[in-house]
Structure 1
Amino acid sequence: MFKGTPEIVAQRREEIVNACEKLYQTMSFKEVNLKEIGNITSFSRPTIYNYFHTKEEIFLALYEREYDRWNAELETILNSDGTYTGKQIAEKIAESLERRSQLLRLLSMNNFDMEANSREELLASFKRAYGRSLDLFRSILEKNCPEMSAEEVKAVMYVFFPFMFGIYPYAEVTEKQKKAMEEAEVEYKYQTIYEITYNCLVRLLDK
């Protein structure tokens, strides 16, 4: 990694991740590459290697940042005055994920390959952000659902967090996919991120 000041390292890493995020708005993971990222940064592609060794490491940093953004929303839910019912928790979490479609899009990708092609220290940093989400989600349930046992809280978590991996593909359906479903004569009710998330959580928390 580049031996600059912590400020310069952080600034350039941020610029690289921002460039990746900008490209990801209109391109797929496969289409985004280091050359494309280098084209919209203030430094050359070889310089990127001083901060990230692979495209997957850049996406992992973007992924981590998305978890940090979601964590800020979870903290707001946790620190709110009073308590929520199960239905209200489902509403709040659904609203938070509706604003985090990029996180859900990243979740729907092949995380195994992304993590396998990233250095351990960067993977550990990402896992801390992910672990923070788990801790905040657990704390929200413990605060607002005192009737739930520790095992029940854990059961909800380990149903919902794997469930999140499938939200984006079901909510963000292309016209091509819709036409294919019609040609295959598959009846399907399309739902939003909010609806899918809410319907799952309200059932998990229905006590």
Structure 2
Amino acid sequence: MPAHLRGQDLERIPTDRRVVALTFDAGANADAVAPILTTLAREQVTGTFFLTGAFVRQFPDESRAVVDAGHRLGNHSVTHPSFTSLTDDEIRAEVRDAEADIITHAGADPRPYFRFPYGDRDARTIAAVNDLEYIAVRWTVDTLGWQGTSGGRSAGEVTRRVLDTAQPGQIVLMHVGSHPTDGSTLDADALPGIISGLRDAGYGFVTLDVLLSPDGS
């Protein structure tokens, strides 16, 4: 991993280019995978999907569909725990076991991208992940679509949160699951408007692989 990315949980891509990375976390269910992939294919946008080991074991077909559609994978742990409560050995197991699960069930390697569950991290846990050759990637904006309609959210609000915070190198956090009680899939519903709105504002789309390029291109 690039030395200059060690010790960080990146909140944005370090670039002045008007590009945005759309990222999707997968840990609960796969209810919105199909519509998200449909929108991304129609709009010819490639995203980065952070998968848990538990997710790929439960939803191998949907996980492989993400890979088959040409999207980039990242590691989101096995069981989605709070990492600051784990020992270094437990962190290693969560990361390495998820890596093995993702390779086996999704058919692609998630290295070198890792996202902390709940965004829960500190200097020790970031260093532990870096020692496993992973770059820690957070987000610039959380759409809060995961809160669902029962949490007072709407697709329009999800779209506005992204467009109102648009900036070069923005990393957008969305989810591929439906809300556990109201069944809403606000991120999937808002995705077409997010893409068109960002394009209208002059933005293009990248995967996190730009982090491995010295010039961010």
Structure 3
Amino acid sequence: MTSDLLSRCYPQLDKSLIEEIERESSIKDFLAGAYIVKQGQYIRHLPIILEGTVKVFSLEQDIQFLLYYISAGGSCIYSFAHISNDKPAAFSAAAETDSKLLLLPKVKVDQWLKQYPAFSSIVLSEYQKHYQDLLNTTKQIICHNLEERLAKHLKTKAEMTNHSLLKISHQELADDLGTSREVITRLMKKLSLTNKVQQVGRKIKVL
């Protein structure tokens, strides 16, 4: 089963590497909200998301900063950064939805990077992709006001879940954007007045 999933996600990988990954790695399920790694922990595995979506964020002085989301077939830029050293993670990653992850042992990843050019190419591609995600996050913080960031964040979540009706609280939105629940509530009223969102009970509909 793992080899079939890997072949679909990464058709450029050698069959011998896929077989080795299947033999050396493990699959683990994470319920929505469960931590995959917490800030300050040491990285022991390189995760590849087979199903679901993962949220990557950092906590600084009790303020949470959303960095980006990773969907099936992707991995995490910060995990790559920790493959070659023993420093604790400067980020947290949690399952945004129920997710299935393939966990590649750190010691084997270092070996595969040297042995298989296609694997190295995937790592570099993912690194570049999430580097761009970080740049986009930085640009949003610098160039856009909080109302615009909130609207874009809700649109991203709707696209990610393929559903316009989101089950998310104002506090969760505040945590994602590094602000207070009161500010989010005020901005949600403004977005409702401009017909960008609609509060439907405990859910938010993106219009």
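What the table below lists for this structure:
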quantity	calculated
With helix-only ellipticity at 222 nm (-39500 (n - 2.57) for each DSSP H run of 4 or more, over all residues; to 500) derived as -14500, matching label from 1, 2, 3	3
Comparison of 1, 2, 3 by relative contact order in percent (Cα under 8 Å, 6 or more apart) - largest value held by	2
Identity of the structure behind 1.08 (criterion: Cα Rg over 2.2 N^0.38 Å, for residues 38-101 alone, calculated), options 1, 2, 3	3
Entry that produces 1.15 once Cα Rg over 2.2 N^0.38 Å is calculated, selected from 1, 2, 3	1
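Each value in this text was obtained by applying a stated rule to the coordinates, not by laboratory testing. On a predicted model such as this, the values are computed, not experimentally measured, just so you know.
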